1. Can you rank 1, 2 by relative contact order in percent (Cα under 8 Å, 6 or more apart) and just name the one with the largest value?
2. Taking 16.4 as the value of mean count of other Cβ atoms within 10 Å over residues 78-85 derived from one of the structures shown (1, 2), identify that structure.
3. If we compute FRET efficiency 1/(1 + (r/R0)^6) of positions 158 and 222 (r between Cβ atoms, R0 = 35 Å, to 0.05) for structures 1, 2, which one ends up with the highest value?
4. Can you spot which of 1, 2 the value 18.2 was calculated from, given it is Kirkwood radius over Cα pairs in Å?
5. Using the calculated result 2.2 for distance in nm of label points 7 Å out along Cα→Cβ at positions 6 and 238, pick out the matching structure from 1, 2.
6. Please state which of the structures 1, 2 yields -11500 when helix-only ellipticity at 222 nm (-39500 (n - 2.57) for each DSSP H run of 4 or more, over all residues; to 500) is computed from it.
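Derivation of every value follows stated rules applied to the coordinates shown; laboratory data play no part. All values derive from a computational prediction rather than experimental measurement. Cβ atoms are built from the backbone, for glycine too; each structure is taken alone.
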Structure 1
Amino acid sequence: MLPEGKGLFLAMDQGLEHGPKDFNLKTIDPFYVLDIAVQGSFNGLILQKGIAEKYHEHYRYKVPLIVKLNGKSSLAKIDPYASQLCSVKKAVDLKAKAVGYTIYLGSPLEHQMFREFSKIQEEAHEYGLPTIVWIYPRGPFIKNDLETDILAYAARVGLELGADCVKMKYNGDAEGYKWVIKSAGKTKVLVAGGEKTDPASLLKEVREVMQAGAAGLAIGRNVWQHEKPLAITNALKAIIFGKKKVEDALKLIK
């Protein structure tokens, strides 16, 4: 899943979490995003089971599938909790190469997510599937979810729960993020792409997290919302795999 210990993954699980607001008439079509995943030679494509069932069959041998096993909508204003929506067995039937699961660390319901993921992790490993935990500090006692010590705690939880990778936010603290990476131990850290931003800022952050020791990026909107999705993909690869400087990577877009 991580050639040479690094990876670039394309995410299109935002429809469940955010609704259609992140899309336009072009990007709302899953085929558009799946084509980017293939043409950009991404290391994996992250989908909820419905999209995977209905669309990924045509791409099965072209881009590795990562099935997200839980999720929630943004409409229910309740304690942060994402319930399981897909079984490991279903992900195996869909020919997934890995499975993902979100944990909201600090939620009053974190114990339910811990218990649920624990079972998923054991079953997935029995099938030989790596597990990726989306781990986001969130809850009534989390005052700043981007505080370095809070992110380091989240990274450590991923390791303690047996996750192979954790997907986390970056807080802009290039030096402090080394502690976050160190706290994850042998669990690889993938940085979340987040909301669409300008390419220079995005590439600067990617270079910083890679220098801090991250394993790569799981990104969605900053690629398929971009007017040149394959160009921004090549720029990201230049930094992640080629260790290029930001100014050199930017040339691949312009």
Structure 2
Amino acid sequence: MSGEFILETQGLTKEFKGFVAVNNVDLKVRRGHIHALIGPNGAGKTTFFNLLTKFLPPTRGTILYQGQDITHEKPAQTARRGIVRSFQISAVFPHMTVLENVRAALQRNLGTSFHFWKPEKSLQPLQPKAEELLASVDLSRFANELTVNLPYGRKRALELATTMALEPDLMLLDEPTQGMGHEDVHRVTELIKRISAGRTILMVEHNMNVVASIADRITVLQRGAIIADGPYAEVSANPLVIEAYMGTAETALQGAH
């Protein structure tokens, strides 16, 4: 079974002084899929991501990655396995150019991140790969622009490029379209679809149109527990899901068909 699923959680639970933020979650993420984690505010989505990336220890339960138990690993060990989380904070250096940001991420992947005193020419071999990554997220023409000057949606695209520079097997995307206008949402959605080739994506996302258009499978959390899991058409018609969104998302869920 471990070959089919890249990530599994078994009975994953997190309690804070009696409050259960993540409640006995059994999740299976199929290799090569875009898997969306949705739910109303306070459903436990961010806490669940924090458990996966080891920012929080679980109260109980197991996390399996590539069939191996990684529940009690340190964050750095888990990251080295190829689990990379993006959009948690802005992961770019504002006063470096767009190209320099991607090159810095590639350098980090080589394990030379602290060698900032190395001569500039030593980074030249990274140039073709950096340019290729920029092209993949439609940022080639911004290569020499200072990152601080990029529009918000383009910054998010750059974060995708720097995440991909770390060559993740599993990308965890935390609200990738949050705060974006319609045009940026569409562009970033298309980018996620494009970069999902050959890798697995688990994403927390609030925009139902995004979820409907790119997710292979959807898991819905409410009060830390899974209330639905399956393809979009099935999940969006589930009475428990519609009720969980207290009617506010009923139109959003149905309207995104």
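1. 2
2. Numbers: 1: 16.4; 2: 18.9.
Matching structure: 1.
3. Details: 1: 0.95; 2: 0.55.
Largest one: structure 1.
4. On the way: 1: 18.2; 2: 19.1.
Label of the source structure: 1.
5. On the way: 1: 1.4; 2: 2.2.
It must be structure 2, since only it matches.
6. Values: 1: -11500; 2: -9500.
Working through the options, I get structure 1.
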